[in-house]
Structure 1
Amino acid sequence: MSDASSSAVISLLTQVVGAQAIVTESRELEPYVNDWRGIYEGSAIAAVRPANTEQVATIVKICAETNTPVVPQGGNTGMCGASVPQGNVVVLTLARMNKIREVDTLNNTMTVEAGCVLANIQQAAADVDRLFPLSLGAEGSCQIGGNLSTNAGGVNVLRYGNTRDLVLGLEVVLPDGRVWNGMRSLRKDNTGYDLKHMFIGAEGTLGIITAAVLKLFPRPRASAIAWMAVADPDAALQVFDLLRRHCGERISAFELISRNSLELVLAHIPGTRDPLAAPHPWYVLVELGDSQPGDALRHELEHALEAALENTSVIDAAIAENSTQAQAFWRIRESIPEAARLNPGMLYRHDITVATGQIPAFIKEAQAALEAKFNHTRMICFGHLGDGNLHFNTYVENRQRTDAKARAANDVTTLVYDLIQRYKGSFSAEHGIGIAKVAELVRYKSAVEIDLMRTVKRALDPHGLMNPGKVL
């Protein structure tokens, strides 16, 4: 796009949103064109901040008519660069569209605009004695539109499902500027294709989600949280099975954490401490929730732990005595990515999933294969054991993130992903594809799957203007 045509597009967009809602100066554009980790740097001719769906539709129509690519953006907290613009594009940021349109406690639904911050949605649900269970580390800044477009996971997937499972209806601006109103709050609607699922997880490549109808749940009246030491992932799996038999569906989170992960947090996150007196090779963080108040849930967890200690699947354990201690346990788990970011070594990150029962075998085989090929490696493994999703990350000795060759190397990742393929797992469990994993999508998806995805893309976005360069 020439400077003249860029200026013409900016002029048209300014007429839609006003000069105060469009950003064109390079310094002011920086937060919109770079990702929060400083890994992906992009460019754009402007960032536009619409106030409502009508403005989004008009903006997209202008971009379609002028052949201008559009990159929708929420909180820009993603891990794969999906919201980072590349080239002469328009960033369409939905932050101003942050209204909660309706809360229906009888239907247990909440209707929200895409720019609502996740933590605000959680609080609005709590204000009416309900729970919106999506919870992840960036919840104080990520926006629900971004969560929807990446099908975010988080710590409560085991009990409540991914973001996809928490949505009843969507409002979407299509690539030609038309608005699809699928804002249904129905739990049964068997009238053809369920179109909302095309846009959830599509990372803005098929359209722009502007609003959603979300499911709410009864707010837990009681919770019980424990930090347990186990010898290895096999023992952790035994504990998971035991807890399912004792506590059933009340397990809302079951997290596996390696000792290396805990040591990173203790070294780099002030105010954290080891929950147990002695070090152990692996840990489990479990949270139970119940809609019934009282101490029954804690007693049930205690009985389960007694059984686990008796059969030696658990070596030691601490049950949170109050909310402060519970928050301290969760702070350790949630601080692992930040601690890894503060550590100087080059960390090769892998957001993977395999069948839950295969996790111990995968960890053992992957660790052995990495050691054999690279000698001194340090595994930083943690994640949602209950739903099979691990963050399987590795430091390789003498590789630093300041080294361009180390950053560009894909030998570690290829080894891990090839093994994941053999385990019939996924190389992206909850982070999506974005820029980071486009090549892997083509390599590991079948030709039929890729063809079907491209067919959908061509049908909805024939000119390839929606978030170009991402996913496909």
Structure 2
Amino acid sequence: MKDALREIVGKSNVLTSPEDTAPYLTDWRRQYSAGAECVVRPGSTEEVARVVAVCAREAVAIVPQGGNTGLSGGSVPTGARREVVVSLGRMNRIRALDVLNDTLTAEAGCVLAAVQRAADEAGRLFPLSLAAEGSCQIGGNLSTNAGGVNVLRYGAAREQVLGLEVVLSDGRVWNGLRGLRKDNTGYDLKQLFLGAEGTLGIITAAVLRLHPKPSAAATAWVGLASPRAAVELLASLHGRLGDRVSAFELVSRDCLDAVLTHSPQTRDPLANPHPWYVLAEAADSGSSDALRLRLEEALAECAARGGLADAAIAQSGEQSRALWRIRESIPEAQFTNVKHDVSVPVSKTPELIEQLGKSVKSRFPGAQIYAFGHVGDGNIHYNVGPPALVGERAAVNRIVYDAVAALGGSISAEHGLGQLKREEIARHKDPLELELMRALKQALDPRGLMNPGKVL
């Protein structure tokens, strides 16, 4: 089989030695690692299709992989059967950019930052933005329906897609690369593959939706007494600024302290400590000075009502970037602990955080809580340390997931299920919903070759 793969992609693009394959076989968190027969690096959709056809003929499972920055073990082999990793990093071309239609067609291996840059150079905005944007790839972003900091205004990854090109489990290629806002001719097939984590087919290219590029931005770091004050602040800012509010990130003091320890060069944005913080950003047309004034007036009004304790507004792009570096450094600053990516209705995020704080510390008195995330869309990263508690992962998970379920939430907001939550999801999905998901899997991948052991 390897000889057949070499004929398709070239000898140098079929990796077999341990030193060459190692980066592709272990996930970013180093929680999942397993062997594979080889790593194949196709350079075109045609090559992906031929590779898949060979694997299908040999009944070898396929693990599609982008930047391998996922956090749920969805992009690496399980080791349960014969598997080949198909890495799409060589497929990194921007195929087309239509300014008048506000669309960009990118291959799956394009790094997210490169897509953002191409849009920016054309005077447009591609709003998907997350900490790993310098290494994650757009195919992986779409396959996991990535979220990030701009979901509040622009929606998650699936809202940024107009069309897809997908290689199916038998090697056939579905060309759905249409840049249409309206197409009422049957099922919206692209939605099946968005968020499916490569279990139904391999996304090889996408038509992405672009947006007008804001000419003004204003960023604020706000000190607060509680998560409830953060949700109330969000409502106030929406009332004053409308959809100009593009990001609204919650950060606990424990998270900030972890960053200050991890990166000693980082400065605390406010003179005095506060239990909670919000990093808020607004974007609009016009001048940044005018937008900063509007944001300052809105925050001052909230402060007069007792809605916030203190705030600092960035006066330059560098100051804004420094504030964002704090938020982006949080995951690495508390790397080893029990991590959760959950969501509840925005109005219920304070209740979730308060309830979990009591429940977790009652069961584990020495627990360290690192709560942060996209409170603007109800997505909280609720991580529990110290590292010794990793051995109690199942018990910690039960406390967190049961609380999330009781509030009508989801145990996976933006990181996907992968291997990490594949078994757990059976406790939270309606049996009929799982039945429908399995029916789709059977219809599109009847032999179970596409990324087995993930999602279902």
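Every read-out reported here was derived from the displayed coordinates using simple, explicitly stated rules and does not represent laboratory data. Predicted model only: the values in this text are computed from it and were never measured. Cβ atoms are built from the backbone, for glycine too; each structure is taken alone.
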Can you spot which of 1, 2 the value 1.5 was calculated from, given it is distance in nm of label points 7 Å out along Cα→Cβ at positions 164 and 204?
-> 2
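So if we calculate mean projected area of the Cα convex hull in nm² for every structure here (1, 2), which label has the highest result?
Numbers: 1: 23.1; 2: 22.0.
Across 1, 2, mean projected area of the Cα convex hull in nm² peaks for 1.
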Work out the source of 3, 12, 16, 17, 20, 17, 10, 4, 1, 0 here, i.e. which of 1, 2 gives that when P(r) over Cα pairs in 5 Å bins from 0, in percent, for residues 308-371 alone is computed.
-> 2
